[in-house]
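Pasting the structures here.
Every read-out reported here was derived from the displayed coordinates using simple, explicitly stated rules and does not represent laboratory data. Model, not experiment: these values are computed from the prediction. Cβ atoms are built from the backbone, for glycine too; each structure is taken alone.
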Structure P
Amino acid sequence: MKANDVHAMSEDQLGDELAKLKKEQFNLRFQVATSQLENTSRVKQVRRDIARIKTIARQKAAQAKA
């Protein structure tokens, strides 16, 4: 997911996407624990996407207050 795509989302869409990624991260952790994970790089991608969404959501909230 690109930062430009995240910037274009509304706050509600950001929350939905964050929930989806958290659920995927949870499932990936289980796959790692049971040695069923095939694409190990997906764990890193999801973690970074979560951080990107949280950062941009915080920036939008700060702009709304200012």
Structure Q
Amino acid sequence: MSLLHLVFGGRVKDPRNLEFDDLSKLDIIGFFPDYASAERAWRGAAQRTVDDAEMRYVIVHLHKLLEPK
């Protein structure tokens, strides 16, 4: 079974939390079959916006949402 991961990000209202400013402007990086490839994609996206404190990228473990234990 693939461990499905989603990488996305966008501008947040406050850099101390994950409340996104405008959901219609989220940057969807993609879906990945394992954490390692998701992390590489996340690092690339996060490093492109490293100087903008209001931009946040996250990895969501979709496999945990689809099949909670």
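Quick check on the output: 45 is relative contact order in percent (Cα under 8 Å, 6 or more apart), derived from one of P, Q. Which one produced it?
Only one of P, Q returns 45 for relative contact order in percent (Cα under 8 Å, 6 or more apart), namely Q.
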With P(r) over Cα pairs in 5 Å bins from 0, in percent derived as 3, 19, 24, 23, 17, 10, 3, 1, matching label from P, Q:
Q
To which of P, Q does the computed value 0.5 (distance in nm of label points 7 Å out along Cα→Cβ at positions 3 and 35) belong?
Q
The value -27000 for helix-only ellipticity at 222 nm (-39500 (n - 2.57) for each DSSP H run of 4 or more, over all residues; to 500) was derived from one model only; which of P, Q is it?
P
